[in-house]
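A.B. asks: Input: structures, listed below.
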Structure 1
Amino acid sequence: MKKIYDYIIIGAGFFGTVIAERIAGQSKYSVLIIDKRDHIGGNCYSEIDPETGIEYHKYGPHIFHTSSKKVWKYIRKFTEFNSYSHKVLSNYKGNIYPLPVNLSLINKFFGVNLSPKEAEEFIKLKQINQNKIDNFEDLALASIGRELYNAFFKNYTLKHWGRHPKMLPVNNFSRIPIRFSYNDCYYDSIWCGIPLNGYTKIFQRMLSHKNINILQNTNYFDIRENIKFRRMLIYSGPIDEYFNYSEGKLSYRTVDMEKEVHYINDFQGNSVINYPEATCKFTRIIEPKHFHPERRYDNITIIQKEFPREDNEGENPCYPVNTQNDREKLTKYKILAKKEKNVIFGGRLGMYRYLDMDKVIELALEIYEKEIKPR
C-alpha cells in the first residue's frame, strides 16, 4: 500500500525547506521531504570538526547576503547573524591582492597611485571593445581589460568551471562588482553575515514542525512507486534527472574539499584566498574560523582546499554550467516541465540557474504565495 502525503518535497536545501516550513506552519497539510544525503541543508550544510571544534561549511563557503527586506525578515525568524563582512584575497605570483577589482587592487597591480577618477579613466584605456558581448570573456575584456582578466579571472574560471570563459554566460562575470574606491567588501548587499549558530541549526528549526516528515539517505526515484501526493510535488533536484535524461544530460560542476588541521592560531589571516594561476590545482583555500570572529579558537585551525571537477554521475551537483548546449537542452526540459501536473521545479538544480541563497529563498517564498497557498 502506498504511503500518501499532501505534499512531497524533493531536496532539503533552502528551496525545499522554505516551502516545507511555509506549508506546515500555515496549514494542516502533511509534508514529506526527501533527500539523497544523510543530512538536511543541501550544499549549505555546516558541521563541527570533531578534532578542533571549528564549524565549517562541508561543500564550500556560504556567506549569507541580501538586499531584500522580505528575505532578511524571513530568515531572521530562524537565526541571528554575526557581523562578518566577506573579503576575498587573491594570491597571484606570490603577491596578495584584494578582490573584487577595486582601487587598491588597481594601484598595487599596476604599480600606480591613482585617485578614483584617475583609476576609472585608466581602466577605460585598458578596456577592449567588443562588437558583441555574449559570454564571460567578452564582458570581462570590455570591463577591465586583458591584464586584470588574465591575472585574476581567466585561469581561475577555467579551473572552476572546466570550460573556457568564452563558453560561459555573461552573468557569471556581471555578478562580480567592479569598483574605483577602496571598498573591498565582496558583496554590495545591504545585509551580510554568517548565522551565529551555523547553517544546519537554521534547517533544523525550519523543519521542526510536527507535520513535516524527513527521509534522508533516500533517492526519490527509488521509492516513487511507493509514495503518493494528494496535492503537489515540489522538486528541487536536477531537472534532467527527473525526466530520466531524455533530452540529454546537463553539465554540472562539483567540488572536492580537502580538509587539513593546523596547530597554529591563524593559517592565512583571512577566510578565503583565491589561487587564480593555472599551475595551482585548487582554486582557493578557506579558513573557516574567520567566518565566526565572535568565537575563540586558540592555537588550532582548519583549512579547506577546494578542487573543482565535473559531476558526471550526479554525486553532488553544485554549479549548473549553463553553456549554449546546456541552454538548448534546458529549453526542451522546460517544455516537459510545463506538462507535469501539480509539479513545481525550483532551486539551483530544478531551475538550472546559478542562484545565491537569498535568491533561492526569495523564489521559494514567491512560489509558495502565488502557486501553493491559493490552493
Structure 2
Amino acid sequence: MRRLGIGAVVLLWALGCAAQTTRWSEGKAHEWYANQPWLVGSNYIPATSINELEMWQAETFDPQRIDLELGWAESLGFNTMRVFLHDLLWQQDPEGFKKRLDIFLNIAKKHHIRPLFVLFDSCWDPNPKLGKQHAPTPGVHNSGWVQSPGAAALKDAAQYPRLEAYVKGVVGAFARDERVLGWDVWNEPSNTNEGSYDKGDPANKKDLVAALLPKAFAWAREAGATQPLTSGLWEGNWSEPDKLGPMTKIQLELSDVISFHNYDKPEEFEKRAMWLQQYHRPILCTEYMARGNGSTFQGILPLAKKYHVAAYNWGLVAGKTQTYFPWDSWQKPYTDHAPAQWHHDIFQMDGTPYNAQETEFLKAVLKDRGAMD
C-alpha cells in the first residue's frame, strides 16, 4: 500500500472529524451556533403547492414562484426556511430531485436564506401518492399534506432499504454544502393525527417510528452530514429527564441541536425554552405562531431573542395548504365564512401582508442582529 504523506493524513483526519458519525459534542454544537446569525424564518412551501410532493415533482416544481416568495421573505429579514422533503421523490427520480434541490438552494442563496430540510414527517395523510395531487378541500387547514414515509412503507420493513437510500442519497449529495443549514430528521414522530387521519395510521405507529428514528439519524450521519441533525420535541413535560416520554428521549439523545414546537401563549413558550436550557445545547423553535391560540410574532420573537432561540413560524404565503384556516376546520370547514383571523401565514398570494403591523414589526426586530453568543 502506498504510504500517505503528512498532508494527506491531516486532510483525511480533518474530513473524518467534519463528517463524524456520532452525535456532536456540546462544544461543537455551541461553536456551530455561535457562528450563525439569529436564525429567523418560516416553514416554507410555495403557495402553488398543496404538499411536499407537489412542491418538488418535476411537473409542478415552480422556481419562478419560489424566487418571488423568498424575495418577500428576504424583505422581512428572514434568513432561513424549514422545508419538507419526501422519500417518494427519491424513489421516483433521484437525479431529477437532486437537480431541483440544487435549483432551490441557488434561489435561497440569492435571497440570503439557508434552509433546514425535513426528511421524514408523521403528520397528516398516511397514504401519499406520486403524480397529480388532489385539489384543496374547501375551508380545511392543510387538507393535502402527506406523511413520509406513508403508513404502508412504515409497516413494511422490506421498504426500509429504500428509505435508507433516500436519506443517504439526499444528505450525501448536500452533506458538505454550505447552502444547507441543517437536517430535521423527523417531524413530530409521535404524532398520530387525532382528529384528521388517525384511523389511517398503524395502530402501533409510535413503536414503529421509535424503532426507525434512530436508524434515520444513523443514516444521515453515515452519509457524511457536516450540518447539525435534529428532531423537534412537540408534546409532553420536558422539565425533568424522568418526565420525558419515550420518543422525546430518543429525540433529545440523538439531536446535535435541540428543536421544539410551541403554538401557545408567550408564557408557555418561555417556560419550555427555559426547560430545554438544562440540556446545554443550542435551541431552535421550528414551529410557532398561531394567532388564535395566542402565539404571535410580537409575543414570541422577543422571548426567542432573549433566550437565543432560533424561530420558524408556520407559513409564509397563504395558498393551497390553506393553513390560514384554524385547526378546527377539520371538524367545521370554513366554507360559508372566513375565520375571525388568519391562523398561520404572513402574505396573501399577491405579496400583500395579511397584517401590515406584523410585517413592520418583523422588519424592525430583524433589522440589526449578529451571531449568537
Structure 3
Amino acid sequence: MSFSFEIEATAGAARAGVFVTPHGPVETPAFMPVGTLATVKALDPDDLVQMGASMILANAYHLHLRPGDDVVREMGGLHRFMRWDRPILTDSGGFQVFSLAQLRTLNEDGVEFQSHIDGSRRFFTAELVMQIEGNLGADVIMQFDHVIPGQSDEATARDASERSIRWLARCLAEVKRLESKQALFPIVQGGIHAELRREAAKEIGEMHDWPGFGIGGLSVGEEKDATYEMIEVVHEALPKTHPRYLMGVGFPQDLIEAIRRGVDLFDCVAPTRMGRNGAVFTSDGRLNIKRTEFRTDPRPIDADCDCAACSRFSRAYIRHLFVSDEILGLRLLSLHNVHFLLSLAGQARRAIRSGDLEQWARDWLARYRTTSPLAV
C-alpha cells in the first residue's frame, strides 16, 4: 500500500489537503463516519457514498470480540466484508479496553480484561492488536495505547504517555515483522499537560517516519479550553507535512475549532448516537425532534441542508416516526447528522482554499451558538 499527503492550501494553522491511500484519496479536512462493527449504524454504504464520505472508521476491539477478526480475514477483510471500497481506518481498541471492559489488569506487557459481551477473559498486547488490525485489513491502523481520563494529574498522564510510547515501539516492530503494508499512525498522549504532549510528539517523531499522527486523550472529560490548548500545542510540536487525526472528536463547534488549529481528520460516534435519541444538528444549533413544537411543523430539519431527510421530509413527519418507534425515524436522523458533519468539513475545505476561513468560521459559530431556540 502507498500513502502520501499533499497540502494544497493553508489559512493560518488550517490546511486543505489530500491524503492518498490505496483505496483512494481523502480530501481534508475530513470527517470519518464511525462504523464500529463494520457498519455505520442505520446507514447503508451507498448512503455514505451519496453523502460524500471518503473514509470511515471501524474498531478492532469490537470486531475482535464479534464476529472475530479471523472471521473478517476469512471473508476477505473489512472492505469486502462490509462492501466498502473506499479507505478505512481501524482504531486499536485502546479506548474501549479502558472504558468498556471490566476487571482490567494493566501491566507492561498489556491489558487483561473481561469482555463486555460474554465475560470471557482476554489479554491485549501491542503485538496482538497489530495482528488483529492486520487481519481486519484497513488502510490505516492505530497503535495500541494507554488511555486515561481527560483531567488526570501529571504523574498519571506521564505514566500513560510513556507506556504508550513503549507500546508504540512494539507495535512498529510487529508491523515490520508481519511485513504489513498498512499505515500505522502513532498516538500523541499527555493529557492536559503541555510539556508531556511536547515530549511525546518529539519522541514519537524521532522513532520513525510515520505516514500520519493521531492526537488522543482529548474530549474525555477535560474542559473545552484545555482541549483546544492541547491541539495547539501538538500542532506546533508535530511535522507540518503529515496528516493529523483528532480521535473521537466531532461535534460541529469542536470540528471547526480543531480545523482552525491544524487538524485534518476527525471521527465521532455522536452523529448516529444522537440521531437514535432524537437529537439533530442544524445550522442554528441542536434541536430535539421529540418536542411537541414539531408536531405540525412543515419545515425540514434544516433548511440549509440537502440531505435525503431534509430534501424529502418534514419535521412533523420525522417526529411522528420517532415517537412511534418507527425505525425509519432513527435512520433519517442518523443520516442527517452524518451528512451535516461531512458537509461542514467540506465547507471548511472550501473556506481554506478561498482564503476566508476565519470569517466563515466566526460567522458559522456565531449563528450555531446563539440561534438555537429548541436545544436538546
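A.B. asks: In terms of relative contact order in percent (Cα under 8 Å, 6 or more apart), which of structures 1, 2, 3 is highest?
C.D. replies: Greatest value across 1, 2, 3: structure 1.
A.B. asks: When mean count of other Cβ atoms within 10 Å over residues 210-217 is compared over structures 1, 2, 3, which one is greatest?
C.D. replies: Once mean count of other Cβ atoms within 10 Å over residues 210-217 is worked out for each structure, 3 has the highest.
A.B. asks: Which one of 1, 2, 3 has helix-only ellipticity at 222 nm (-39500 (n - 2.57) for each DSSP H run of 4 or more, over all residues; to 500), as calculated from the coordinates, equal to -11500?
C.D. replies: 2
A.B. asks: To which of 1, 2, 3 does the computed value 1.8 (distance in nm of label points 7 Å out along Cα→Cβ at positions 82 and 298) belong?
C.D. replies: Among 1, 2, 3, the structure yielding 1.8 for distance in nm of label points 7 Å out along Cα→Cβ at positions 82 and 298 is 1.
Every number in this text was worked out from the coordinates using simple rules, so none of it is lab data. Here the structure is a predicted model, which is why all the values come from computation and not from measurement. Cβ atoms are built from the backbone, for glycine too; each structure is taken alone.
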